[in-house]
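Asker: Next up: the structures, one after another.
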Structure I
Amino acid sequence: MLKLGLDVHLEFIMAVAQRDHANPHVPRKFTAEQLVAQVKKWVAEGLQVCCVQESCGFGFVLHRALVAAGAQSFLITPVALNGKRKTDKLDARALCLRLSRWLDGNRDELAPIRIPSEAEQRQREATRRRKFLAGAIRSLANRGHSQVAEYCHAQLPHRWWGPRNWQKLTTLDPWVLGVLAKLRELIAGLEAQMTELEAELRARVQAQVKPKGLGDLTLVTLDGEVCDWQCFSNRKQVGSYTGCCPGEHSSGNQRRVGSIDRLGNGRVRALLVEAVWRFLQWQPNWKAAVKMKTRLGAGTAMKKKTVIALARQLAIDLWRWRTGRCTLAELGWIPA
């Protein structure tokens, strides 16, 4: 068996190899094409090649190429490998040694992530592109507000680029109005893209029966981020994925529970918290909220903490519903 620890960059890949349980080899620098070709050569020689790399912003292209070359590839969550000392060679060596111990049975050494299929990855990208477009529109709109405040000492109305509000801006300085006109063109183009994208996203879940308070865009975004609700085996895995689990520092008879660990998917966590506030208004019979009714009425601070706990429980209830483990009625939800 040949074990590879890979420290991946766009320009190059630093690799450390270990054959069986021998000492790791000297680090070598490859391009992506060279690494894939070398893996094919090793596999042709009869070696079982296992690779590990940290998940980063480079997607899964290298992973899929290594798998196609005949290797067994793993992606893990980013971790601090060498404390205060960090170089590409040290990181690649640490990954290689961790992979060796993990393959020997020590499951605490690595935390491999689930690799989405290309179809799941593209579905998820659509919901993330919608959020990017919304941010770009907001940035351009704020630019218009700042320009008018700086050069005209005036305040623009909300959605100043709309047809009705635009007609009211003819009294502004012509130069400023020309700047706003260019911003308006950009905003109009982005809004057209966003409208088309939202129609495509709504079509995915429009025919499904949904609980009241959970909109089409929220549901399709949650489905896109999770990729496959069936990948969770139990409720603890779902709760951990949200990052809403409380941190803990306990010793002996003292047990201290702190703020949430935020180790899961931040996009999912934000959507769940927003959905909980809507559920508290539109789902009065939600069983999880009924159990925490006393805590919800115990003051603002306690209510906010309870909403976070309910966000974790909402993810679990959604998992049960999306996987067919229970119905809306069993959860106490009213259909939309």
Structure II
Amino acid sequence: MTTSLAIHELDAVMCTSSGARDGRKVGVVGVGAVGQACAFALVLRGSCREIVLVDRTAERATAVATDMRYGAPLSPIVEITGGDWSDLAGAGVVLICSGVNEKGGGATDRVDPRGRLKLLETNASVYRDVVPRIVAAAPDAVLVAVTDPPDPLADLTRALARHDRVLSTGTTIDTLRFRVHVAAQLGVHPSAIEGQVVGEHGTSEVMLWSSVRVDGTPLADALSLSDPNRSVDDLREQVEREVRFANITIIEGNDASQFGIGVVCARITEAVLGDERVVMPVAAYRERYGVAIGLPTVVGRQGAAGELEPSMSDQERRAFERSAATLRDAARRIGVPSG
């Protein structure tokens, strides 16, 4: 099996597959900006047949569901409702979006090395409350940590749920941002870019420049054709800055980074419900590293259905190990032991 990224968000045929519309139920817990974006993406893509929104403010969940329901007749068949914890029964996937976001938690300082990890203790407290409620209602569901910082929260979710059907969104959105920004610099469509981001969904993430290809063409060769006077180092510096701080740039203009991750969550949901075994850089627990960490992962009915590890240069490997150490430290801070 190849270790190159095989994210099929850009393959329209997959988002309308019969597997993605197998009549399964999806829960979205936490109906703030991100939760709403997740729900709307599920509706528009026809990712499932039933969506239940659960929020600490029941009126908000009902209002959001009602609003979306009025547009649902123009999308693939889906039923969307507001509910309470018991209404999650039978869900195949639950997207956990509860907690404070980056703007609300003050995690928008570009020079703060903690990045999203500044939100960890606050959102861990939220997860300690909501995860047992979710598991009691939907014991067989695959749980997806969406709240920032998602990777250590996935470790906490795994400990609270006492099963391994736990993912975080990992570096999926980072990888898509990476591809989009590299493509923009080269003047090509993002689908031509083969590249991935691994590690923490946060400041220690690692962009694997050593394996970037443009439809099989090495990056340096593609760049020399599009802009012979520009160096790879110059392109790298600009792209890394744009990708690492994409969330802050969005928040500065629109308060929350929500729509990209909403589509990512819908795509992860489809892969689980359809048992697609598509490869995505979500974060699942990796025994080798002792934490959930973003790496190419086979996604299927049980969540992580297989593991891959891409080739890395020596420099990238060292950076990745530092990212793993950062996540182990984060897990310890919220009382989750390695293993």
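Asker: The value 14.5 for mean count of other Cβ atoms within 10 Å over residues 154-161 was derived from one model only; which of I, II is it?
Answerer: Clearly, the read-out refers to I.
Asker: Next question, about the same structure. As an exercise: distance in nm of label points 7 Å out along Cα→Cβ at positions 66 and 162, calculated from one structure in I, II, equals 4.0. Which structure is it?
Answerer: Answer by label: II.
Asker: When FRET efficiency 1/(1 + (r/R0)^6) of positions 106 and 290 (r between Cβ atoms, R0 = 25 Å, to 0.05) is computed for each of I, II, which one produces 0.05?
Answerer: Attributed to the structure labelled I.
Asker: Hey, another quick one. Can you spot which of I, II the value -13000 was calculated from, given it is helix-only ellipticity at 222 nm (-39500 (n - 2.57) for each DSSP H run of 4 or more, over all residues; to 500)?
Answerer: Clearly, the read-out refers to II.
Asker: Figure out for me which of the structures I, II the number 54 belongs to, where percent of Cα pairs over 31 Å apart was derived from the coordinates.
Answerer: Derived from the structure labelled I.
Asker: Thinking of I, II, which structure, once distance in nm of label points 7 Å out along Cα→Cβ at positions 42 and 250 is computed, gives back 4.2?
Answerer: It must be structure I, since only it matches.
Asker: Which structure, out of I, II, was FRET efficiency 1/(1 + (r/R0)^6) of positions 74 and 178 (r between Cβ atoms, R0 = 30 Å, to 0.05) calculated from, if the result is 0.00?
Answerer: That value comes from structure I.
Asker: Of the structures labelled I, II, which one yields 2.3 when distance in nm of label points 7 Å out along Cα→Cβ at positions 138 and 242 is computed from its coordinates? Could you put the intermediate results ahead of the total?
Answerer: Values: I: 2.3; II: 3.5.
The value was obtained from structure I.
Asker: Looking just at relative contact order in percent (Cα under 8 Å, 6 or more apart), which of the labels I, II belongs to the structure with the highest value? Don't skip to the answer; put the middle values down first.
Answerer: Details: I: 12; II: 20.
Between I, II, the highest calculated value is found for II.
Asker: Which structure, out of I, II, was Rg and Dmax of the Cα atoms in Å, for residues 50-209 alone derived from, given a value of 24.9, 75?
Answerer: Matching structure: I.
Read the figures in this text as sums done on the coordinates, not as results from a lab. If you're wondering where the values come from, they're calculated on a predicted model, not measured in any experiment. Cβ atoms are built from the backbone, for glycine too; each structure is taken alone.
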